[in-house]
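> Pasting the structures here.
Read-outs throughout are calculated quantities, based only on the coordinates presented, and are distinct from any laboratory measurement. Computed from a prediction, not measured in an experiment: that's the story for all the values here. Cβ atoms are built from the backbone, for glycine too; each structure is taken alone.
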Structure 1
Amino acid sequence: MPISISIPISDESTRALHVGDSVLLNGIIVTGRDTAHKWLYDRFIKKSVEPSFDDKEVYKELNNLLKGSLIYHCGPVVSGLDTGDYKFISAGPTTSIREELYQSDIINHFNLKGIIGKGGMSEKTLESCIQTPAVYFHAVGGAAALIARSVKRVLGVHKLEFGMPEAIWVIQIKDFPVTVTMDSFGQNLHRKVLDNSRLILDRLLD
């Protein structure tokens, strides 16, 4: 049976999760892809870019939202842009390794309890999962319309000028299906699959 997890997630609940666990997520999360991660990193972590007044206001809200919560690597298709009556039509995961440059620092800065995406991430992010603690939740690729059914409400959107898929969407999810593939004990299912695949390939080449 899947484990039902409510957001915000406590450290204790995070430590109780292990690679292979099936989970149903419930609560408020935000989406973020390349542009959002770079925006957060440059202005509020590395501080190489001076934030505008609007940037600071968005950051204040995100700082409250993200503590104990999750970032979903997702570029959704959303209806209602002209009316503000937003609805997720498609909500499939984006390949997470694209955010590896920023993810560890963002996990630490916001005290995130996890990331949702596909394909896994590398050692720097895994180290933050151990320390924070946090986990990586793998969402099924190719099921974007099905996953969108788990998005019950769009509570808001920030930085829509980035474009629909790159904007930061604040969403309420219910029974969002994921699998833990990187945990707070240093286990990384993606690395294991890659290592096993290399062993099989080496045998075939021999």
Structure 2
Amino acid sequence: MHVGAPVVLDDFPMLWAWFEEDAILEQMGHARLHSTPDGYFSGIHLWNVLIRRLCLEYDKVRAGDSTVIIEFSRGSEHGGYREALGQLSGSVLGKAAALYVRVSLQDSLRQNRRRFNPDKPHSILEHGLSDDKMDRLYRLDDWDGLDRADPDHLLVQGRRIPAVIFENEDDVTTPRGAALGKRLAACLERLWELRGDIQR
């Protein structure tokens, strides 16, 4: 199978920039645009704006020969995966396959604490959220309740989307070793099989 160089689109850098811009606006004596002073979105609709921005970026990079990975997380407090998937464009859904990384909130909290570097509070890679924010934003997860065409396909906007679960309760992602590679390869191979129309 031939695929172009992978491009990763993640909503977090966009979100991060909004919060930084709001801090600047507040320092200048202006109203914040996206967030409250305590670090939450000022409107629930902004989660969907992030998804639509990812779709816009997807259309930009798909002009080249690229494999595009769109990464985002959604807790049910702000609409969950059902709401987020409902915002995806037709161009994204036409090529989509879903890889869901399953991990408990407890393990997410542990990883979040371990990742945080107090010496680099502005680092996207070494940032951390408070336990309270993690609990509010990500405690409830609606993945298992999403509409399905069959056990291997989500049903999103009337389209069958191949979906595979990457089990990560044992946290193979942090050490980034052979176990991660083996499990990821198996999940991706299954997705290619389910896609059916991907040329090998």
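> When relative contact order in percent (Cα under 8 Å, 6 or more apart) is computed for each of 1, 2, which one produces 29?
On the way: 1: 29; 2: 22.
Clearly, the read-out refers to 1.
> Taking 1.20 as the value of Rg/Rh (Cα atoms, Kirkwood Rh), for residues 105-160 alone derived from one of the structures shown (1, 2), identify that structure.
Source structure: 2.
> Let me ask you something else. For which of 1, 2 does distance in nm of label points 7 Å out along Cα→Cβ at positions 17 and 41, calculated from the coordinates, equal 2.2?
Among 1, 2, the structure yielding 2.2 for distance in nm of label points 7 Å out along Cα→Cβ at positions 17 and 41 is 1.
> Work out which structure the value 1.8 belongs to, where distance in nm of label points 7 Å out along Cα→Cβ at positions 49 and 89 was derived from one of 1, 2. Each step should come with its number before you reach the end.
On the way: 1: 2.9; 2: 1.8.
That value comes from structure 2.
> Tell me which structure, out of 1, 2, gives -0.30, -1.12, -1.42 once log10 I(q)/I(0) by the Debye sum over Cα atoms at q = 0.08, 0.15, 0.17 Å⁻¹ is calculated. Don't skip to the answer; put the middle values down first.
Details: 1: -0.26, -0.90, -1.14; 2: -0.30, -1.12, -1.42.
Here the read-out was taken from 2.
> Comparing structures 1, 2 by distance in nm of label points 7 Å out along Cα→Cβ at positions 81 and 129, which one has the largest value?
Biggest value here belongs to 1.
> Given -9500 as the derived value for helix-only ellipticity at 222 nm (-39500 (n - 2.57) for each DSSP H run of 4 or more, over all residues; to 500), which of the supplied structures 1, 2 does it correspond to?
Going label by label, the one that fits is 1.
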